[in-house]
Structure I
Amino acid sequence: MDSIDDFCEALFSKEPERPGGVDLTIYVDEPSELFEALLLIMTNGLKRWYGPRINISNVDTEHILKLRQYFLSFGIIIDIEDEDKPDIYSIDNRAYLNKKSLDDMTFTVEGSQKLFTVKFKFAAK
């Protein structure tokens, strides 16, 4: 694949394959670059289902489960957690740049009085 867009087009143009059935080769210098690529893949999939302006609070369970299947097909576990939005909060979506492990990186967005946090980790082989 020449780009993440090409990979996403091939990935999301058909039903998810079995876990580990898709080869994702991304050359990165830092773990944060892999994290950013995974966020782009997730966003690309959501845009296919919800259009160019995604409201995370409108993403239904069916699509989250399907997204998990797609990610497992190339060996990544995606976890999207939600929690009630506190009265006072701060989101630092650049903190992942200081992390050394994919498991420690998160991205959080707010929608409909909830905070949604995305995490990735490698699936066990």
Structure II
Amino acid sequence: MRDAENRDEELDLLTAALLGGLIGAAAGFLLRPRPRPRGVLGKIDIASERAARRARRVRKQVGRQAADSASWVRGRGDAIAEHLAPDEVGHQVKKYLGDARERISDAVEEELRDLRRAIRRRRRKLGV
């Protein structure tokens, strides 16, 4: 008689655990946020957000490097002033700025090229 009662208690416990798991899984599926369908324009928005995040990261990194360079120059200003004439400094700064502009424009062109390729691939995949 006790064996039958123990089995019934174990089965009741197992049944309760299974029902609790099922109810929890169902609640999780019902309460989860539903994915929104995205078209080609949604994909472009996502790609532009990613590009903007990358640009912000690059901007922060360049800002940090510029600050580090400025503090380094401040610390060694006298030694640098003895070796460089103002005309040479102006020429070097223009050269560095020109190089920086070229690198930034190259990076932007590369990102745009990548985005265009992704758009073309997506259009081919969608049959548009």
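Every number in this text was worked out from the coordinates using simple rules, so none of it is lab data. The shown structure was predicted, so the numbers you read here are calculated from the model rather than taken from an experiment. Cβ atoms are built from the backbone, for glycine too; each structure is taken alone.
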Between I, II, which one scores greatest on FRET efficiency 1/(1 + (r/R0)^6) of positions 42 and 106 (r between Cβ atoms, R0 = 25 Å, to 0.05)?
I
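Out of I, II, which structure matches 10.4 when mean count of other Cβ atoms within 10 Å over residues 66-73 is calculated? All intermediate terms of the calculation are to be shown ahead of the outcome.
Numbers: I: 18.8; II: 10.4.
Only structure II yields this read-out.
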Can you spot which of I, II the value -11000 was calculated from, given it is helix-only ellipticity at 222 nm (-39500 (n - 2.57) for each DSSP H run of 4 or more, over all residues; to 500)?
I
Once Kirkwood radius over Cα pairs in Å is calculated for all of I, II, which comes out largest?
II
Between structures I, II, where is FRET efficiency 1/(1 + (r/R0)^6) of positions 18 and 90 (r between Cβ atoms, R0 = 41 Å, to 0.05) highest?
I
